[in-house]
Structure I
Amino acid sequence: MRARTRSARNRAVVLAAVASLGAGLLAGCADDGGDDSSGSSSGDSSGKTTISVGLFGTMGFKEAGLYDEYEKLNPKIKIAQNVVERNENYYPALLNHLTTNSGLLDVQAVEVANIAEVTATQADKLEDMSKISGVSESNWLDWKWQQATTKDGKTIGLGTDVGPMAICYRTDLFKQAGLPTDPAEVGKLWTGDWAKLVDVGERYKSKAPEGTFFMDSPGGLINAILGSEKEKFYDSSGKVIYKTNPAVKAAFDLTSEAAEKGLVQAQTQFQPAWNSTIANNKFAAVACPPWMLGHIKANSKPDAAGKWAVAEAPKGGNWGGTFLTVPKSGKHVKEAQKFVAWLTAPEQQAKLFKVQASFPSAPSTYTMPEVTGATNDMTGKQEIGPIFAEAAKAAPVQVIGPKDQIIQQGLSDNGVFLVTKGKSAKDAWESAVKTIDNKLDQ
């Protein structure tokens, strides 16, 4: 563990680097969701007001046609989307911009692992979204609304999706390995126990198509297991408990076992190399909140459509979910508030799920036909909505801490991933703990 003074100096250097990179991360990584690649939110030559939106990953608003729909409803508005692939690259820059209250876009997404820190430390930089006309707390799951609400009742973000856990799998690869392919039968293979999932992985490996692995990554597996626990990194008092929580160590050890047995790829999720393994059919299963189908769809070749299916996970859990915030320093605050309120309304959440499989945080959508009868290009005719709805109901209400993202990444990228490279589970755990504690300054 580094000395506290040295850690503080290093943090200052990192913040300075983030400050210099922040504009590029938040504004210079625009995809084709908007013409305004600089991230500017000023009016364009046609007299339209451009609302800039900072996102991470594939959130699907553009893909679902929601930007186009809003622009048609509001002809004087243009939406410019700026995307950073991985949240661990997006969030440090966002936090730096919030801290300095500069360089912020009109709308900024915040991942659930970071919402506790933003709510506790940056609420004064963000608009109270509960004050927007048409916004009602009753439109959201109670726990989702509370996650972005301060102790004095200010709600700084409106929820988009939640991440009820399932397992997505390739039916063709399962069939070649002699495993069942019907979702109900597949779910029965591992009901109630993540260790049973690893056992199925051994069965898969014994007859696996050449060059394939059972699961996509060690990070994906440990994230899923921990997503089914009520307490993981913090207790209800706010104390860091990841080192002493037996559920965390058990998840680490089970994932390490899967890595030692060669059941998971030596890949880090959401990196270009991992994306290519989707395109090249290199793994048979992935821990799969609904939003994962968006990544699968974005990175698959056309012939993969319809070859995936969704089965229940061993235990109900949640992985992910996002909020949209409106910084007070944005150039078009009122327009951004109106846009966010519309984008997160139940009707738009239902449309987003139908097209992009981002599961709604608005419970009124769970009986809408867009959810109950939803299919996905990757899963063919299977109606996937009911599986995710049941998973959402079974998911525990988790304790979310301010540094969940750092701890999760440390356990994954600096822990179980190392086991795929030959390090022992014991040494990998020690590496993860050292990395995490240095970043937490403990």
Structure II
Amino acid sequence: MNIEVPSSNANGDDQPHLLYVAWGYPPSRGSGVYRAWATANAFAEAGWRVTVLTVPREIFEMSTGVDLSLEAKIHPSIRIVRVPFRSGAFVNDLRDWSLLRALAPELWNGFHARRGQKAFPERNYGGWRPILEDAARKIHAQTPVSLTIGTANPNVDFIPGHVLHDEHNVPYVMDHRDAWSLDIYSGRRIVDRQSKAGKWEHALMRNATEVWFVNQPIRDWHAEQYPEYADRLLVVENGYDQPLALPPLSDRDRPSLVFGYIGTISAAIPMAELVDGWALARERSSLVRGARMDIHGYLNHLGVPGENMVTAMSRFEENGIRYLGPVGRADIAATYATFDALVLTFGAGRYITGGKVYEYASTGLPIVSVHDPINETSRTLSQYPGWHGADEMTPDAIADAFVATAEDAAAQTETEREAARTFATRFSRHAQLAPRISGLRAQINEQGEGQTV
């Protein structure tokens, strides 16, 4: 296939050149897009020449939807190379379906899944491999790549790093937003080590310069599975991009407290438990009874509400809860300014760290956690001033956490809020990425000038 790659942004200086590979890159609105957007921006801000290899914008326009406000915040020096991506899973317009797909969708899906996975063992994405390989070679031929980073999922994003390392000895980093072989909800291995996918994972980790994970439990699980590579397995948490400075408490002109949630509302979120605990807290506390809860976010990743949300919504009005839809990146700060306390909720599992936890902490607002207490977020926030986590996922425990958070929110002073914001600086994206960017630059320099220009 003939892949067209736009002209390089090379300017003749000695900047190292990063090839950053991300299927989900702005204008995608997927939950993992913020890590991709922020990481590429961070390298550009640190003086690297950055090329992002991704899919056409139309993929998101036709399927998951777009966030144009995030796309507008891409660093102006970044060159974006969008190459074709063809997968029936992201073609939702029936007019574009073949007759076979319309009449026999299960047969069509099975055929295309097998065909795609011949190239790379990943359903819906494996067929992208040859296009990525071709594009990576052409980008490197234009302006030699100093480092490749692939962020997954999908795991096919690791292929350009593999190709350029194999053919030109270019170092690469594997950046996992979740995990390939580990089900982060159940804790089970879901990819057999002797399968095609298992062998690919092993080979990619063997040659990687670094492998990044979003929290310590996921990193430690992989270190147990691959002890021979433990020294290159690192934790790079998601972090927040810019601290969200809220208006002074003296400017607050609300007769009652507002609890707020911002995030994708997936099927894993315990919405029934959340509403049950909130309703019981309203019975126990006049503060909570007089408060309301505003929920913002997309309904699942494809915009279709799951059964958990549909059922919960039938109880919203009677319990002072409002669903207000998604929030664009440009409106995030203004939305947080309407809250007095934050609600953190997501699926169960010790390997889970919700990406919103860091942004939440940057506000300094009190936070109530409605999730399995063994979740990694409980450790992350354990010393955050104003955090209250449910001890168990029961209405009683959740109600207790809501009441305690309401009391903190009603009494919070500017000094207390600033203390919480100061604590949260350890969670900034800069604090997470700066050591890795400088460390990788040093490693590249050690390899000699021939590889870095």
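semi-axes √(5λ) of the Cα gyration tensor in Å computed as 33, 27, 20: which structure among I, II? Computed on structure I.
If relative contact order in percent (Cα under 8 Å, 6 or more apart) computes to 22, which of I, II did it come from? Derived from I, not from the others. The greatest value of distance in nm of label points 7 Å out along Cα→Cβ at positions 270 and 342 among structures I, II is that of I.
Computed from the coordinates by the stated procedures, all read-outs in this text should not be read as laboratory data. Predicted, not measured: the structure shown is a model, and the values here were computed from it. Cβ atoms are built from the backbone, for glycine too; each structure is taken alone.
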